[in-house]
1. From which structure (I, II) was mean projected area of the Cα convex hull in nm² calculated, if the value obtained is 18.4?
2. Assign the value 0.80, calculated as FRET efficiency 1/(1 + (r/R0)^6) of positions 58 and 202 (r between Cβ atoms, R0 = 25 Å, to 0.05), to the correct structure from I, II.
3. Thinking of I, II, which structure, once distance in nm of label points 7 Å out along Cα→Cβ at positions 170 and 234 is computed, gives back 4.3?
4. For which of I, II does helix-only ellipticity at 222 nm (-39500 (n - 2.57) for each DSSP H run of 4 or more, over all residues; to 500), calculated from the coordinates, equal -1000?
5. Here mean count of other Cβ atoms within 10 Å over residues 258-265 was calculated and came to 20.6; which of the structures I, II was it taken from?
6. State the single structure among I, II that was used to calculate relative contact order in percent (Cα under 8 Å, 6 or more apart), giving 15.
7. Say we calculate FRET efficiency 1/(1 + (r/R0)^6) of positions 74 and 306 (r between Cβ atoms, R0 = 30 Å, to 0.05) for every structure; which of I, II gives the highest result?
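Every number in this text was worked out from the coordinates using simple rules, so none of it is lab data. As the structure is a prediction and not an experimental result, all values here were calculated from the model. Cβ atoms are built from the backbone, for glycine too; each structure is taken alone.
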Structure I
Amino acid sequence: MSLPALNWRKLPTRTLAIGTDGSVSNVLNNIYDMLTGSLYYDGSARVTGSDSAWTNIGRFITGSGTGSNTEAVYCYPPTQTVMSQSIVIAGVNVVGARTNTANIALCTSNNAISVGDFMVASIKNAGTFSSWSTGSNGFGVGSSSTGVGSFMLTGSLATATQANKIVIYESKEAMALFITRVGSALTWGFVVGAIVDPEQTITSVDAEADNRIYGLAVTDPSVTDGIGTAFLGSGFLQHSINSANVRMVSFIPQSSTTRTMSVNKLGSPPSSYVTSGGKLVRTSLTVTQGDTTNGYSTFIGRLRDMTMIRPMQHNLVVRDGSNNIIGFTAGASETAANDTLFFEY
């Protein structure tokens, strides 16, 4: 039996000016501002803690005065299940006060964190946040973290000669964030939270007590890679054990341990991937356990309300013939049509 729809929503896009976009602290402060905003992209009201709007948004600031830096933004979904999930988006600034990265809990196969990196983690049984740089990424005794997965490495923004844009899609139980280099095919980001529907109700084996699967998927964080133009064939939404590459992990149900996983890659669809009547086709993406080195085996579930469609540009609002919103796009470029992940409205 399928879980309730996530109802993805789009926050107003934030553009970072050249010259400030290389600062981790500045980027995280922009993310915090976006998540505490009162409007969606179209000017409609956004009330934190209701519908798809995440709540209890906070940030971790290290140091004081002019040398202080924001190192983490954390938040909770608008409606909690018994698994009490949270997420944390973090980074270590190049200049000023910063945390010792040796203490940070890492996602499976993730490289050690360097100054200037950006990362995200999924937490279940989350309590009150304290500090993101602890073994459970800071959500108290009894909480479990996937560990942080790097989605963008130091230098990715600092080397920009164009502005960068931040796009956030939020939903009732999951979140997606993408940072795009304007005028190029470079986009970095992640999806995190209750991202997999196991389509099962056997919570002793196949799902958590709330019938969900919690985890994350991050892009290749390298300066020249990101989401990739052909990620439906290889790349984003799968796990690699190689350093500085894509990660996709989830919690093993009833456990604090994680497992690697991947979307079953169907390959890049053609631009003609539409119905006979020319309408948009949205194909569900199934998830199996494993990684790119050891192969894939056990069925885990279905990616929740994130589907495969024909190639489109990044950061689009897609409407039907009656002008009703049906979803939003994520891909490598705002100007060229490439492999696209579609977020169902």
Structure II
Amino acid sequence: MAETVRLGFEHVQRVRYPPELLPFAAYFSVPAGKYASPAILDIKKLNVRTFEYLISLAYITQPRDTAIDLVYKVDDLRRDEDTEALPDYPTFEEVYLPATEKLYVNYKNTSTSDKSYYAALGIWVHMPTVAEKIMTKYYDVLSMDISEESKLARMDLLTKDEKELAAAYGLIKLLEKGTYPLIPSSNPLRDLKFKLEREYQVVRLEVARTITPAIEGNQDTILFDIKPNEEKGEFIVLTGIAPQTPPDATYGTQIWIERDEEGELLRFDCYPLSLDWYLPMWIVGLTRMRVYVWTDKTISDWKCRIKFKVCRLNNILRARWFYDEFVSKYPELQDFADRVRLGVW
């Protein structure tokens, strides 16, 4: 039987090549007068000692329903939204809501009857640059009329090394100037504007049209398996999946993604999705990308489309993803690597 899919901190910890946009889609029950359980998205206790992750809700979509409210909490911010006032499924509401402590998304049933419901959303996971850390957590400190040294002293989640780099490169002055940091678009499929277009060198864009005569019940079926040409410095970015809607929710049809040789990254339900549109994502694979489908019941003549980009592994990405290895191999590029780490290259 297909497992209940949710997004949690364990998925954040599987991010290797930030920023990555993790997708989610699920069909679930919301009991009368209560919330869906477990919560759709519930990530707690981020960055308790160090500032390792910056998570942001990127998009969300759900059907309009007079009895269902959307509830989300981002750090100290809480919002309760009537889904009747939101764009109707599958139109995405694009947002940028960064979280440094917790991110919670769920649905409440205000009626006296149990409801079946579905939703899709995406979250960006960053390993933030020093500039992103300061602007997300300490932008109020930047506005204080005190010395740069005093400002850095108040930024307790920055490491000693990060504070020294910020002082050496005049990061506070650059942030005051207003040109940094740049944030990724909520939906990177529309274009590679802002941050992404400056960092990823796209070699080609492709669509894999997967047509499977039958997907057998109670077993995984591989849909997509590609290895980039590492000798050419290529890597894969998975950007969207559009699966055929199964006959009904009881089929338990799910897609799961595996990259490199790390095992399952995440999975999502197919029942809320459609061949008519792609579920947005931005997932990097350096050596391999595989996509599987699972179904509780056999489905004949099932179809799926997968969008991906082939990109070139450049020095910006090497310095971000493999800082120590990069500096050890190219000591003459230490200054460049430090600027990438700061976010002001």
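1. II
2. II
3. Source structure for this number: II.
4. Label of the originating structure: I.
5. The structure behind it is I.
6. Computed on structure I.
7. Greatest value across I, II: structure I.
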